[in-house]
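In structure tokens below, several structures.
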Structure 1
Amino acid sequence: MFKFLNAKYRHIKVRHNIPYQEPASGSNAVPVTSIVIPCAGADYIEEGLLSATFAACFAPDVEEIVIVSDRPAEEFGELPPKTRVATLDLPQREEGYRYKQIYLSRLIKLNAPLQARTDGILMIDSDLNLLQMPTFKIEEQHIYSSFRQGKMIAKLDGAPAEKVPAYYRDTVRPYIVDHVNGAFLAATRKTWRRICPLWLTLFQDTWELMDDSQPPTDQLPLAALLDMLDIRTVNLGDWMNWPVSKKIGGTPSVIPKPVVGAHGGFPLSEWQKYLASPDSELLFKGQDYTRKVRYLTDAEKKTASE
């Protein structure tokens, strides 16, 4: 515990989970101008298109919406306004690795912000739908998100010492309970260009050392690199990334008006009712279903689809 009493801990703690405030007059802060949606595999094309549709409808001030995928653009069919597909050719994990699809989806995500062409880049998961235009301003060397509870370092619990990358020992954020939620992340283009290469390196290194007894998370290496690059983490509040299944799963409900980003919500067909009228009651499955379908091994996913 005494490692957290040192100057490094205090330095990072005051730069972590900062409540959002409007930038000072005359700052170089930029608005959100690009929405980036990572979307891996043919099974997630419908989900990615739905997310892009919501962005086009409810975030009209953005200049572009970019679906980043391993699938070719023609598989997506007709695209919403301002939307394009960026197709990446990325390496696969070896045969026998249990989470090849999830691993690939993480690689796509870690490369996705670099496919945007403007300066204010918001990356959202493909199961997050924007219900309003995000109106916050983005400053250099900051990352903007909502926060979630849970120590990221717990992902390494029980691992043999030789399998735990040494660089985590000298970090702070992985040991702090509150962490940025990777489903909604915004930064400037310049900041993303610092983050993405290191994020990719730490992710690959961590999950080359660790076994495949759990899905490979990108959140642990993200927490570490934010320390390494001395990036401030800004809390936009819970309405930016509102967990649909957790809040209203299993009960017919109207989405609250303050929600900016609605995360999750299955079946996808329920969202068509919202597009027709935001005042519609929607009935989504509970969060147990979401957890069950999002983190399957390749073999489990194949069995579930048969």
Structure 2
Amino acid sequence: MMWAAGLLLCAIGIGILVYMAFKGLQYLRPDLLFSSPTADVDQSKSGGFLDPLLGTVLITLIGITIATPIAIAAATWIVEYGRPTWLARLIDSGIEIIAGTPDIVIALFGLVLFQQGIFGWMSFTAAGGAVFGRSFLTAGAMMSLIALPMVFAATREGLQSIPAHVREASYALGKTKAATIRRVLLPSVKANISTGAALGMGRIAGDTAIIVVLLGASLTLDPEGSVPGLNVLKGTGGTLTSYVYNNSPAGEGNAPQKAYAAAFVLLLIVLALNFAVDLIARSGAKTGLETSRLGAR
């Protein structure tokens, strides 16, 4: 029964990959990757998806950059300290709730939150003081919530798997608990952290609800302000997921061929991240204990 379920899942995955390759490869051309989209009902004149591709990379980097240190800190504190117990349970339960919350709920919560005046620096603010609440910064902040549980779970699992004698050996050499965490334990779970981060990045790259609500459905990057770099972060734009939606029959449907090409590129990105997870897990299994021993010296 188990092998039948496994074969079914493999067949579904391969079927999706083959279908997207068949539909997307025939329309994927180099110019689509290196030209910005334009608002034209004529598919031959509507440009490529360079801006959505850059938007996908940017929103993924913002989200995982925020999520990773918070997840590592939370997992380390719960495993290595965990006092008071009620606070540890509260944090653990909170992360579980976040993991089970629908993306659209997170998106709507973020929109209400970031339209408050205190967050005006993160997005466009009108002359009357009204805060737009939509930008790469606000969307990235909410994206970090959907990646955080993955990094947290991977880090906690890695820390819990480290034998007690590794900690004891470090203490015997005169290292404090903080030094042991910093120089022995965390280096030992680098593979776990990287695995969780890669999974989180794949989750962010494939999300649509938060993008539509907190970033908008603009075809191109729309910077806000005059400060280089920050103006892009405060501006709006789109990602490959919103591009696929807007150009497929489910959306405006004026460029379905390019939607298939963009969907295939997005699928390749997610597959590459999953492949990276597998490589990291394999290398981590071989080097994790060696790292612990070196750190204790």
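Bear in mind these aren't lab numbers, they're just calculated from the coordinates by the rules spelled out. Every value quoted in this text rests on a predicted model; they were computed, and no experiment measured them. Cβ atoms are built from the backbone, for glycine too; each structure is taken alone.
helix-only ellipticity at 222 nm (-39500 (n - 2.57) for each DSSP H run of 4 or more, over all residues; to 500) computed as -22500: which structure among 1, 2? This figure was derived from 2.
Among candidates 1, 2, the computation of percent of Cα pairs over 22 Å apart, for residues 107-242 alone that gave 36 used structure 1. When volume of the Cα convex hull per residue in Å³ is calculated for each of structures 1, 2, structure 2 comes out greatest.
Tell me which structure, out of 1, 2, gives 26 once relative contact order in percent (Cα under 8 Å, 6 or more apart) is calculated. Label of the source structure: 2.
I have 1, 7, 11, 12, 13, 12, 12, 10, 8, 6, 4, 3, 1, 0, 0 for P(r) over Cα pairs in 5 Å bins from 0, in percent, for residues 19-186 alone, calculated from one of the structures 1, 2. Which structure is it? Structure of origin is 2. Of structures 1, 2, the largest value of mean count of other Cβ atoms within 10 Å over residues 131-138 belongs to 2. For distance in nm of label points 7 Å out along Cα→Cβ at positions 11 and 219, the highest value in the series 1, 2 is held by structure 2. State the single structure among 1, 2 that was used to calculate mean count of other Cβ atoms within 10 Å over residues 59-66, giving 21.1. Checking each candidate, the match is 2. Have a look at 1, 2 and say which one yields 0.70 for FRET efficiency 1/(1 + (r/R0)^6) of positions 123 and 275 (r between Cβ atoms, R0 = 41 Å, to 0.05), as calculated. The read-out was computed on structure 2. Using the calculated result -0.35 for log10 I(q)/I(0) by the Debye sum over Cα atoms at q = 0.12 Å⁻¹, for residues 91-154 alone, pick out the matching structure from 1, 2. This figure was derived from 2.
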